[in-house]
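Each structure below is given as structure tokens.
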Structure P
Amino acid sequence: MPRILGYEPHASTLRELIALRAGLGSKPLLICRDDVLTYAEADRRSNEVANRLLEFGVAKGDVVATFMYNSLPQALIWFGCAKIGAIYAPLNVSLVKDDLAYSLNDTNAKLLVLDAELVPAFNASRAALTREPLLFVLGRTTELQALPFERLLGGSAALPDIEVRPTDPAAIVYTGGSTSMPKGVLVSHFYYVVAAVRYGEIAQATADDVHFANSHFFHIGGQQFGVTGPLYHGMTGVMEKWFSVSRYLDVARKYGATVIDPIGTMIAALMNRPASPTDRQHKMRVGVGIASGQVRREVRDGFERRFGVTLLEVYSMTEMGVLLCSERLHDRRSGSCGRPHGWAEICIVDQDDNPLPAGTPGHILLRPKVLNSSMMRYVNKPQETIAAWRNLWYHSSDLGYLDADGYLHFVGREAHWVRKGGENVSAFEVEKVIAGHPAVLDCAIVGVPAELGEEDVKAYIQLKPGAGPIEPGAFVDYCRERIAFFKVPRYVAFVDGFPRTMTKNEIARHELRARGIGRAWDARNGRWLEE
């Protein structure tokens with residue numbers, strides 16, 4: 001059994017962990033949209049799914065993709081894959097047409113399970129697929145020839161006789177890239193185990209805790225907070241289909257949630273609701289995973305005072321594992337996102353990877369101190385993998401500084417990355433879509449401040465000579481047909497040219513960012529905004 005910072009974990013693979021926790025019997029492991037999956041059911045039913053996957057030709061190392069909302073069937077597919085060493089690849093339910101086809105092609109999935117209500121989005125992408133997987137649908141549809149999801153249930157309840165090692169790949173998790181299309185991050189079984197141990201440290205988790213998770217299976221946060229963290233510590237995880245500001249506290253009270261993980265926009269939305277005498281009538285004690293830069297500090301502090309919940313800020317990413325650097329209940333420093341607490345080394349460097357002194361902002365580099373606890377590689381992107389790990393440090397594309405005591409202070413992100421509603425949006429990806437419009441000569445995407453924290457997407461567009469005038473709303477509609485809703489620009493501005501750097505003649509995005517919203521078309525309100 002591999003050790004983790006001198007500690008021997010309960011299990012070293014998800015397969016082992018699910019089987020081990022079956023002893024908790026009828027205790028709920030996951031409550032999703034009011035449906036309950038007990039620990040015993042999770043083990044038995046995932047064995048059934050695993051054996052069915054084998055019958056349908058899925059072998060160790062094959063990819064099983066899902067295009068589904070949060071649900072118990074989604075969990076069973078993931079666990080079934082873990083039992084046979086197949087690779088689970090959950091896709092973002094907001095993907096449409098071009099970006100759905102890109103991600104599905106990138107996985108090279110042998111089998112795909114999708115929700116019936118997402119069939120139209122899948123059908124719109126089919127012409128661009130390089131390989132069509134074996135299809136299963138959860139729910140009823142007449143728009144797609146596919147096997148019903150129920151065909152994956154009812155197999156043998158025996159654990160398949162397949163060796164699964166801690167270093168075997170367990171999942172592909174997509175994350176927004178800064179200068180390229182979204183990257184599939186390949187992670188191992190041990191990656192999840194290490195992250196779960198770290199989660200327990202930060203949340204001071206016990207088997208009596210209930211985590212109300214506010215993300216999705218296709219995000220590493222949803223996987224960790226809703227499923228694997230609770231699974232490792234014998235807790236109960238609670239998940240909904242979507243975040244609902246009106247129902248949030250009611251759900252937390254209903255299930256006795258003690259641990260939460262609201263992202264910045266959720267915190268701001270909850271703070272915008274009228275104060276109530278019932279605001280502190282709950283069992284929530286701590287919020288984990290409050291990512292740096294997601295919400296203004298005064299909003300976070302106001303949430304703590306109003307709801308009586310301590311929110312622990314973290315610095316985290318899919319590639320390096322969640323909660324790598326964090327505040328702790330006993331160790332908080334205002335303005336920082338905490339320390340790595342032995343889990344990683346952090347180095348701040350200039351553009352040439354030269355280390356910078358304490359207090360000097362620069363690029364954030366990280367290096368794990370537990371082997372096999374970070375990503376294995378980017379799927380189908382060997383050059384990007386090498387570039388990210390150049391000089392044997394992971395380059396985060398984020399900016400920050402370390403103070404004299406080793407606390408990390410997050411400053412911002414590099415200009416090619418926009419953070420919107422908890423999602424990482426690649427400027428490159430959105431620009432690629434806009435540039436495909438026949439009237440566009442050049443374009444650039446930047447983030448501008450959003451009302452509820454984080455950023456909104458703003459598009460600067462330079463039209464070809466003689467192409468105009470074109471209504472800005474037409475570009476927004478063009479994007480809506482091709483990319484996920486959270487990537488679609490809210491603001492559109494037309495320009496005659498772009499500011500450019502002296503050395504490489506690249507678009508000077510920092511200058512565009514500095515302009516803010518400015519004079520632009522606001523797609524949300526359907527009107528022009530003046531300076």
Structure Q
Amino acid sequence: MIDGAGNPWYAADVGIEGDRIAAVGRLAGRAAARVIDADGLFVCPGFTDMHTHSDLQLLVNPAHEAKVHQGVTLDVLGQDGLSYAPVTDDVLEQLRGQLAGWNDDPPGFDWSWRTVGEYLDRLDAEGIAVNAAYLAPHGTIRMCAMGYDDRAPTADELAHMKRLLAEALEQGAVGLSTGLTYTPGMYAADDELVALLEVVRDHGGYYTPHHRNYGRRALEAYADCISIARRSGVPLHLAHAHLGYPINRGRAPELLAMIDRARDDGIEVTLDTYPYLAGSTYLHAFLPSWMHVGGSAATIERLRDPELRERLRVEIEDEGSDGFHEIPMDWSVIVVGGRPISEAAAAAGARPIDYVCDLLVDRKLGVSCIAHTGNEENVRATMAHWSHTVGSDGILVGDRPHPRGWGTFPRYFAVYVRELGVLTWEQAVRKMTSLPAQRLGFSDRGLLRPGMAADVTCIDPERVRDTATYEDPRRQPEGIPYVIVNGVVVVDDGRHTGALAGRALRASARRVSSPARPTA
């Protein structure tokens with residue numbers, strides 16, 4: 001058994017009664033309705049995916065095979081400042097187009113909720129295979145108060161945003177997310193974020209930003225996140241904290257030292273990453289910020305304008321637009337449907353900029369893509385840091401999505417524990433279990449101890465591995481034969497049982513603060 005706290009593994013039995021762990025220890029001979037023989041396996045708490053884009057897909061496909069077969073028993077939704085609650089009718093219509101590259105826009109879908117509480121109730125009513133927690137999305141809240149305007153909010157608009165945020169937190173959201181390179185979040189100044197985070201502080205939540213720049217000014221952007229956390233007095237969790245692009249090669253130690261200094265100053269900081277060198281998002285995220293003003297319909301009209309194409313080409317390819325983090329675009333590293341844009345454009349006899357504009361117009365912006373911009377040395381250094389947790393950033397829709405949606409958790413074990421030894425088994429499990437539960441404030445999850453929630457994952461240390469690839473991303477992993485959610489077996493000897501035992505996990509009144517940084 002690996003208990004999730006970082007302790008060395010030890011031999012023990014785990015007894016489950018109802019949805020709770022009833023006993024841990026030598027339990028042979030006790031009566032049980034069922035005994036699972038886990039000899040030769042590591043028995044761990046269920047894994048938490050700290051950064052997901054399953055907000056709609058959990059309802060479309062509640063069995064959630066992509067995650068539960070990885071041993072995931074909790075998805076954290078509402079990421080990057082953009083999700084589907086709270087919304088008005090008009091905002092929901094905008095978001096359905098803007099987020100189609102993340103979650104699709106299935107025809108005939110029932111969009112009956114409008115508040116965070118109603119959305120969480122819907123998850124419970126429909127039934128889901130894994131648990132789900134929700135972050136209040138700043139960009140969505142901003143849209144409800146002031147649309148897509150590129151300006152500071154008025155006093156009344158800021159008050160409106162604060163009310164919506166407070167209601168979201170009171171209805172169960174665990175904190176606030178931002179998408180500061182996505183519209184409309186990119187239009188918000190730091191003062192606006194600090195003002196909103198005062199509400200989060202009063203409700204005991206945390207702040208998780210998709211920050212302002214992952215390229216030329218990445219370290220400056222991380223420092224800005226820490227400054228916002230310092231000013232507002234809230235815990236900070238850095239989403240997908242990668243340092244990509246050649247300009248940032250080998251700079252992860254600078255980021256990690258920055259985090260250590262912040263912790264020494266009393267600022268709570270944690271982070272998450274995925275174990276791949278490519279990222280993924282919706283394709284129109286790479287457009288300059290001015291292209292997004294006014295919402296999706298306005299963006300599509302600009303894309304149709306032939307006179308804007310050359311301006312776009314210069315800003316994106318020659319200068320490096322804010323949409324691509326001030327790095328000049330290399331279309332050969334951007335892949336849509338398994339094919340680099342440079343190659344697809346050449347085959348179509350078009351300039352890449354024209355190919356992209358026409359594709360986005362034709363699909364009404366609903367295009368996801370993969371961007372090969374990562375640095376392996378940074379990935380390894382970051383995952384070894386004490387503050388690191390695991391987030392797949394998985395997008396589960398599209399012709400050929402990123403394999404991280406199906407392979408993140410087993411890949412950590414197969415490559416970075418078993419093959420490379422960057423982490424021990426116990427360290428990796430802690431990053432997937434007790435540390436995320438601590439950040440989320442769920443004090444009854446993330447550990448295998450009596451009284452804790454019975455979320456349990458069994459892995460075979462010799463066989464566990466990811467099989468999903470960029471060419472075939474929807475392949476399920478191997479070596480994870482049993483997954484239990486709230487005391488119900490959801491994966492049994494490698495097969496999904498069809499059980500929908502997950503719940504919407506609502507925030508408690510106050511979160512548990514994280515401990516001081518370990519000294520060794």
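Ranked by Rg/Rh (Cα atoms, Kirkwood Rh), for residues 329-376 alone, structures P, Q are topped by P, which has the highest value. Taking volume of the Cα convex hull per residue in Å³ for each of P, Q, which is largest? Comparing P, Q by volume of the Cα convex hull per residue in Å³, the maximum is at P. Given that FRET efficiency 1/(1 + (r/R0)^6) of positions 113 and 209 (r between Cβ atoms, R0 = 25 Å, to 0.05), derived from a single structure, equals 0.50, which label among P, Q identifies that structure? Answer by label: Q.
Supply the structure label, taken from P, Q, corresponding to log10 I(q)/I(0) by the Debye sum over Cα atoms at q = 0.13, 0.14, 0.16 Å⁻¹, for residues 1-264 alone with the calculated value -0.82, -0.95, -1.26. Don't skip to the answer; put the middle values down first.
On the way: P: -0.82, -0.95, -1.26; Q: -0.93, -1.04, -1.23.
Label of the originating structure: P.
Looking at mean count of other Cβ atoms within 10 Å over residues 225-232 for structures P, Q, the greatest value goes to P. From which structure (P, Q) was FRET efficiency 1/(1 + (r/R0)^6) of positions 25 and 409 (r between Cβ atoms, R0 = 41 Å, to 0.05) calculated, if the value obtained is 0.35? Clearly, the read-out refers to P.
Computing relative contact order in percent (Cα under 8 Å, 6 or more apart) gives 12 for which of P, Q? Working through the options, I get structure P. Quick check: 9, 30, 28, 21, 12, 1 is what I get for P(r) over Cα pairs in 10 Å bins from 0, in percent, for residues 257-440 alone, calculated from one of P, Q. Which structure matches? Of the options listed, only Q reproduces it.
Have a look at P, Q and say which one yields 4.8 for distance in nm of label points 7 Å out along Cα→Cβ at positions 97 and 305, as calculated. Walk me through the numbers before you get to the answer.
Numbers: P: 4.8; Q: 1.6.
Clearly, the read-out refers to P.
Laboratory data are not the source of any read-out in this text; all were calculated from the coordinates shown. Here the structure is a predicted model, which means the values were calculated and not measured. Cβ atoms are built from the backbone, for glycine too; each structure is taken alone.
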